[in-house]
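Structures for review follow.
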Structure 1
């Protein structure tokens, strides 16, 4: 029976407009408004007393880690408010008192639900019992936990080979859950372990690994406080990582300078009103970016090359701009880099950037006299065909300045999901790590596969071509996170079984394989009890520190189960009692899992005792100035070519962005107050002169189309909003515009989708 032919489901949901309101963008982040919106959201979802009690425990040393981003906690967290607006929204979203179970799905078919927006789907509440969607049916129905585990085991045993199964991991899972999930896949015989990193910071991992020897950043939180210059490239901390603004505030107060590199001038980098201080409520706040460079989309390499050329000129005059002692001792490729820079024409580079030379000169003058420099970045650098090269070019700048491996210097890729880095550290990866495989053999007693598995791009292709039969998701909303929505949806429907381990309803529960399971799990804020005793798990923050997390709320239902226990039961159902890993015991006792993590995962050591309080840092070779794993034992300068974007006369360059009321694919609300947009998501930001040139007026309706490989993809019904964005550039929200991003166009070597540089046309309706 073919599910995709029998279920009349919508891949995209409603595309109707609401009553949009456009106001002037707000020129400061947080402050009273941020507190008000945070509390309003949590109070509505959780109730007043429950909200206040829980918020006071979030990001505290004996509490639970925020379920939102991976920004680190300070050594001495504020006892009052160590959270941001979007962290509070994430908590309210997870800990909502609304619940859905068997009666809900009996009343609502997947066909009917799929016609709703992603915002509406998320608002129904917590999933509270395991459900199954049988072949030919359009209604989920209850299933016992054991029957669900037996069904998964049965479908896995039907496979012709283990590589017909795919194990996807979202970034919010604990280290413990991710570890045994990865080991289950390997024990089955596959490295098909795609994860959300493939879609975001994979470019960072590749670039950092090639140049510095580790796929992680090198800074600590404290490094930011006394940095002399912080460059923030392709990142919007006010919305995506709001607690970062507190660190930038400290930097500014210590005399540091902040440079913003982004096509959009985002509110958080204009002004920040810290709600932890009285001044943040009644004062004018802290002006953030000393210089804003409104670079054209994906023209960061020309910008950095031009800055490097200008620094070389200054160096030739004074011989004190570059750190030659550092370069000689720790780096390789300096002469080649300097020689290559001579091949570029400064005027041509300037034209590509779209930035005024005055602003660039101001930036260069600042960098020339400073050595404590940090570069922070996010998706604005990674999600391009040349995403790896983007990052490598900024690393060139840091190496020239000797701003690596010293206090208040270094690389700071700012991660999204709260434990996405931890998942990778404990083994969620599709590529083969021979050293880890040897440790698995030694300590876990089975032989893992020695061939590479599929990443997200490979997953999409495998499902679409019918080569993947079982698709398991440890969290996330895969359909709306991945590129090329139509292609992804059709691929998912080709599977025999799809399994979602989830807290909330999303579109991937509705666009399914022939058979589908929903396995409801506890949230980050909830107590994880076993035999009357509380359990904790561990996470790794964006800067490599591992710490405990322990929820305080009563779980949404007695019929939900923790992630490690769900995975352990799957393992037990498939392998039985005779396997070298005691799955049942691991599901019951997380200390056993942490012991195995220490044995198998690189850098973990005595995690059970060292994760107490502030936790401990995993080893980081860059902080030790150890580049022994690289060619010639040195950090690598690199030669990076310019991006190639040939736009037709009627084409624009589109970048997909978040609104202020969302976190990744989760839509909390319909406002983007920092940009002045209310009650709308189907909008596209456009330069006013570009609008006039093609006869578009404010709130005109357009379809957005992209054409790659002669395939036309269309995102329907978007209202045009005039905005301060460079000419020729557009911005619009994901996941609504993911449909425009071709699955087979991605970053070289990292395969990260090109979501931040999509060539599009606008068709007026």
Structure 2
């Protein structure tokens, strides 16, 4: 089959919407000249494409030469890699007759290969730029060794491992690309389509060498080269070339006459070098390393020297005392490296002084008239809450020198519409952009590995965000109440998602839970009605209910219209926020066998009127029934030993409650604002009553505090206006401030209690 020229492919990609079939949703990414961004090799050209609806980038490989058996091979490769979950490998999909090309060829429809786009640079380019940097090369050697060990543990092989086929991501991680010569287990007995690149493969390799060991020699050669260069960079200057590392094919064929192999003898003092040298020689002799442990590729992790002096973002008393103040009243450390504090009245535009390395914690917080800040190159850390509540701040450019953005750094910057975070940033703290209500667009750099708790919580205008493949975890409340967010693509790198991560994302139509996810820390989806697609084998999703793999825990109940539900008998645990905000749910049947009701499990189920807790339950979590305003009756069985804080708070219809003898303490806010609660039976087993435990229980008329109670917390019975008497046992040794504030006690009783515990127990604090 004849294939188009690269120029003909370029024309087809320029009008890709008309020329692609199933992939017509992709658009080309353009370079600085307005041409489709591309790279070409010996047998193909690769275009960078984007799905505009999700923001995700793809690589579209178009072939320029025929390769026998390519279609069948790539289908087998795709099937094998679909079962692999690793950043070292990307997914592939071979599509026959997908792209129409107006060319001189007899055919006009051609196959393509669709892959995830891997951002970064080739190892070849990275080494060329960094080989004199010992720290960088040492870490590269270590990371390559880890990848080599992983690859040798698989049932497949790449087939052409070389620096040009390895991408180094911005976070330093490695990914293998270009799978034209790949071997997978279903190809056993076939001939190889290629023998690899001559300066990296074994000199005696033939088409008949085609199994899981074909990478062994390449891995050994590259690992040894990287180790040698990290120890003595001048070796690359003397023996290297632009298209290879230290070794050439001649070195492999004539090792006794090889100058570079002779030069390596002087490095034998290093233990890890000796190991890699031995692997290389064994692979040279045998063509493979099946008799060796793949773990030998991994040496000791290098201890890298700090390139940036570790300067704390916190301000010391000494620094305040010795601070230098500029003409705008902004305080700097004596050495000028730290910006300590700006006055609240700072307004307009402010340029931070050159030479500043650290913007300290809370440096500009509450500078509400500050509209713009110029941050100079050289600043490395933006501290916790550095720009919190700068409500007029609308424009900010973060320089490439910044590596870390602290907790709450830009929280409540209500005028901030967009911000560019450079690729140098590897850490973005919790709540960093929380409640930036005007923020509409943001790109997370590839070096970031974790989206922390509440990072974008309350960003109502945020409509688009791209999560890079470097991210492995999404924290609690990460996108909570991002009501304008219309789509989000969770990459296959993500392994954990936190509680309430996508709560109240009302414009989000669907979320696809990738197969890489192994942990959900609670319910990521309360009060979200979009379509959930679960691709992870670690969970069961049926009838709009998400369970763990064993179906022993309910993670997320997602049918917002269902009024009644019977929990399956297999369930032993009701997870955190599992039924949270299910406002239509009025009846729930909990089977005998459930042992725990998690935190906020039924919070704000407004229609839930009664619930029967079985005798198997031993714990009721914090806020378990918080805000269940229709709940009028609850029977807590004797099996329950702990009731969490605010477990029944704001249950306005709850009229009476019996606490079982198995409970020893009543926590904070347990019955807070239970307006209809008239009586409570507290068992003798209880020894403490927490803060606000019965606060604002306006209808509570009497309460018997058992003799075993020794402490009553702050505001425990605050606002209980109908409570006109109480007997405090002799064993009570402390009563917190405001514990009986606004209670209608007779004057004589007040005097008695004041004499025992002080007048602060009746003081109002609101």
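Looking at structures 1, 2, which one was Rg and Dmax of the Cα atoms in Å calculated from, given that it came out as 24.9, 77? Only structure 1 yields this read-out.
When distance in nm of label points 7 Å out along Cα→Cβ at positions 16 and 680 is calculated for each of the structures 1, 2, the largest result comes from 2. Work out the source of 16.9 here, i.e. which of 1, 2 gives that when mean count of other Cβ atoms within 10 Å over residues 368-375 is computed. Only one of 1, 2 returns 16.9 for mean count of other Cβ atoms within 10 Å over residues 368-375, namely 2. A value of 20.6, 61 was derived for Rg and Dmax of the Cα atoms in Å, for residues 360-511 alone; which structure in 1, 2 was it taken from? The value was obtained from structure 1.
With mean count of other Cβ atoms within 10 Å over residues 472-479 coming out at 22.4, pick the structure among 1, 2 it was computed from. Of the structures listed, the value fits 2.
A value of -4500 for helix-only ellipticity at 222 nm (-39500 (n - 2.57) for each DSSP H run of 4 or more, over all residues; to 500), calculated from one of 1, 2, originates in structure 2. Taking distance in nm of label points 7 Å out along Cα→Cβ at positions 104 and 608 for each of 1, 2, which is largest? Result for distance in nm of label points 7 Å out along Cα→Cβ at positions 104 and 608 over 1, 2: largest is 2. When mean count of other Cβ atoms within 10 Å over residues 216-223 is calculated for each of structures 1, 2, structure 2 comes out greatest.
Computing relative contact order in percent (Cα under 8 Å, 6 or more apart) gives 22 for which of 1, 2?
Values: 1: 22; 2: 4.
Checking each candidate, the match is 1.
Each reported figure results from applying straightforward, stated rules to the coordinates on display, with no laboratory input. Just so you know, these numbers come straight off a predicted model, no measurement behind them. Cβ atoms are built from the backbone, for glycine too; each structure is taken alone.
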